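What follows is a set of structures for review.
Where a number appears in this text, it was derived from the coordinates with a stated rule and is not lab data. Note that this is a predicted model, so its numbers are computed, not measured. Cβ atoms are built from the backbone, for glycine too; each structure is taken alone.
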Structure 1
Amino acid sequence: MEPITSIDRYEPDYAHSCEVCGSTPVVSGVKDGKTVYVATMCGPCLWNEPGAADPMTWNQAAGA
């Protein structure tokens, strides 16, 4: 990734709905305290992982 598009963490964006299933929140990416990426999909649709419905799981290390 380019430095401008790398992120520090994922955060929920409740202002938008998923373009696939209509649920909220969608995924946003934060770098240095600023939102630098807003997905058009919720966690489960973006990562194809049902457990990603809980935003608390978005920043867990893989395999944790």
Structure 2
Amino acid sequence: MLLPSACPNIFELNTGDYLAVGRDVTAYMRRLLPVDAGCAEDEAIVLLPQRVVVLAAPEILAA
């Protein structure tokens, strides 16, 4: 359930980079990453609902 103030989203910055707003699942997921993946101490693993990624994909691909 999302709180009224919660808005998972993907934003394009004026630099061309993207910012993802989602639920931080780093503590749980870090140990479950594939052996060829990693998450540095200054990074976070963020869960984005599928609908957010699907809706953002056409805009990201068109950029």
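For log10 I(q)/I(0) by the Debye sum over Cα atoms at q = 0.15, 0.24, 0.25 Å⁻¹, the calculated result is -0.43, -1.02, -1.08, so let me know which of 1, 2 that is. Answer by label: 1. Here helix-only ellipticity at 222 nm (-39500 (n - 2.57) for each DSSP H run of 4 or more, over all residues; to 500) has been calculated and equals -1500, so which of 1, 2 was it run on? Answer by label: 1. Here the criterion is distance in nm of label points 7 Å out along Cα→Cβ at positions 23 and 47, and among 1, 2 the highest value is seen for 1. Which one of 1, 2 has relative contact order in percent (Cα under 8 Å, 6 or more apart), as calculated from the coordinates, equal to 32? Answer by label: 2. When mean count of other Cβ atoms within 10 Å over residues 7-14 is calculated, the result is 14.9; to which of the structures 1, 2 does this value belong? Going through each structure in turn, the value belongs to 1.
Each of 1, 2 could give distance in nm of label points 7 Å out along Cα→Cβ at positions 31 and 55, but the derived value 2.1 comes from 1.
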